[in-house]
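Student: Next up, some structures in structure tokens.
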Structure P
């Protein structure tokens, strides 16, 4: 089955072509440079840029995959959650292509895409597995029982981890995006230099909270010039909580495999610590290649293949849903 995936949930315009689970093309046009001067994504600017990039990205995806739209078997597009203006560009494009070429269409949940990302490239990863999805919009611990059956074990109660990275980096004057900026600033820093809080540390929960950590870091920032040490301490506070809560959830639910996904999954410290703790506990940890960490259309096409093969279809009234619940 040859599936076109389209992803425009935030500020990356992406299109991918999959053939029987193999990635033929995975094209991503980033808007990072455009939004850097604002210190974060500006929704209106993002949606307008999607309009400019969508056709060139699609053309590159078809050329790379050496396939024409008429040779497709279906189209999958991110329906939500995300920025409504950005989502509408992708959904409208997918509907237009599906109508023109008389192709089945299916809308996909963005987080479900992240759940499938590792399955595209890691044959050792098999359900059931625990997936830690960490990005600017999501920090979720999800139990992947089998394709289409998921259980939320924990999620952030306030800021997502990636959002906390962005806000703290902005306060430190490190620029956007915050994750790579703080990781760079933390090199050589002492991660034990500042005693920063771990959210929900005294609760028996698999949920996360980063608002208190963000506030504590901002307070210390007013009193110190040790940016490297503070960046290292902040990064470690986020990573330690993510890793320890993930390992605890895996042990509590007797799950032997863990997958990492989302934009923050590109963080070197997080990858190293999760892999290390996994080895200590005898758990298999699947780390995605960086190109499948950030928002991409290959993961959307992967879910689309699964859902279209099950006979699922959406009608022409498919619409963007910015707060779409996980199926």
Structure Q
């Protein structure tokens, strides 16, 4: 299956699982606001590029050239782990939009205010989003439990990768949060964060899960580590680029959100490390502040300082490394190459 065929096969099965769990929760809570928030989780799971489960499927399919429909639970768990991470990440980053709709904590606050709720509504909205994120993580565990008895060795191998992915994502997120408390970061810390937070759970661990499902070799797992790292670093710098220069109608997110919350990225660090005194002062004027300047004024800072060009060059370097790995491992004609092309063209 190519990615579009995979999505057509995967989405109905994922949503059937989510809807079943949502119906059970809604029947238990008996509250209109809570019921609407649970439904909002379904909206978040309806959308998505399905990169992570698809790359796991590719790895499994490439190993034996077989269909791995019986492991739909693992593919669904990978995607729901992503949704869980997005919900918590939006709370941390104070995100307003996700996939073109309000983030869960923003939706919760709006619904509570509509209902005339009292108390610290903002804090309670964050609390409800946090709890619903935890619920989605619980669904991830449920999906693995449902596989018990099918192929214990395969399930254990995939669970090991899930546990490692969880450790790495949390560690990366902790570095991310810690960086936001610092006036200055370092490029070394930013790359460590990207490797743990993005490369691990977007590419490396899903790919390793796919290889594990199909009884992959040590060479295949090593390929997942190196290829996944290069893809992940390039993908994250590209994502940070889109926060600055992307079209919100296409990204589904508000521009400059990273700047406003004090997110240290490759682009901000480049200015701190290489920018002029004027560039650094201009960055400090918008860093951790509500930005009301015209977008082109903010973008001009990253253009004139050289940060934009340097970031684009770094993205290309990581993608080139990934292409070379495909060539070296005789995978240049595989669907991994198609996936790389989609990422490079920003259609993935």
Structure R
């Protein structure tokens, strides 16, 4: 039996803990080509039963060293130092050859143990910058669902924990077992793209009145050719002064801001309208469907069609209800 240890601590969050318990704590040996599955143990600091997993065998942190795989679920404390005993146990388990896995913000615990130094790692996109600042030796990837570094694996936020757990099953027991599992869980198989497609479109940061008005003016004309000179003239600034102000007050260069706004508009139109990709490309000032697809995939990690399949509104209204689906105007 493949032994999986859940590192449960006082700041463990329920959602990712439950995902790991569902995948590794329920006997699904009928899916395995060898007839084996996982043996799950919940490890707490004092060996007391984990309150959310009353029926799961429990051990103390020393049991981590005997596990084949150690899973650290998400934590709700990103700034406080993790339990030193937990960090020591994780390090010892890794040194003895265990596979170490974090789900969502569990990456902060692995990083605190020094296990992610010099390696790529994922966490929830909302906390990626925080992880990078707190642990600058970690190569934080904010645009992927999970990172597999061999014996160190990290997932992005929330449901990406399921993506990584399924990946582990696929690694251990093969694709047929993983596909059977996701059918049982009514979950996704290999999801296209990364977590960049789930990041909220950028909001306009605070700027002074003249610059904010110029940005609003440009945003209302994204279907037209726009240059840095056009934006500078509208703001009453020189092009060089505009670039300095944009970097200081908005955080990006003028052309980068325009590009972000065009892609943000494309996301909005894919979500709320039934316009074709060609129509959306024209409305966003990106020219052709091919150009939109290229830039969209580079920024979001998914094609416009895949993005619409995930986030587009459903045509639930009927003609009898007198409601028409949104169209591009």
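Laboratory data are not the source of any read-out in this text; all were calculated from the coordinates shown. Because the structure is a prediction, the values reported are computed rather than measured.
Student: For volume of the Cα convex hull per residue in Å³, for residues 163-274 alone, which structure out of P, Q, R has the highest calculated value?
Tutor: R
Student: Moving to a separate point now. Starting from the value 34, 23, 16: which structure in P, Q, R was semi-axes √(5λ) of the Cα gyration tensor in Å calculated from?
Tutor: Computing semi-axes √(5λ) of the Cα gyration tensor in Å on every structure in P, Q, R gives 34, 23, 16 only for P.
Student: Given structures P, Q, R, which gives the highest value for relative contact order in percent (Cα under 8 Å, 6 or more apart)?
Tutor: Of structures P, Q, R, the maximum of relative contact order in percent (Cα under 8 Å, 6 or more apart) occurs in P.
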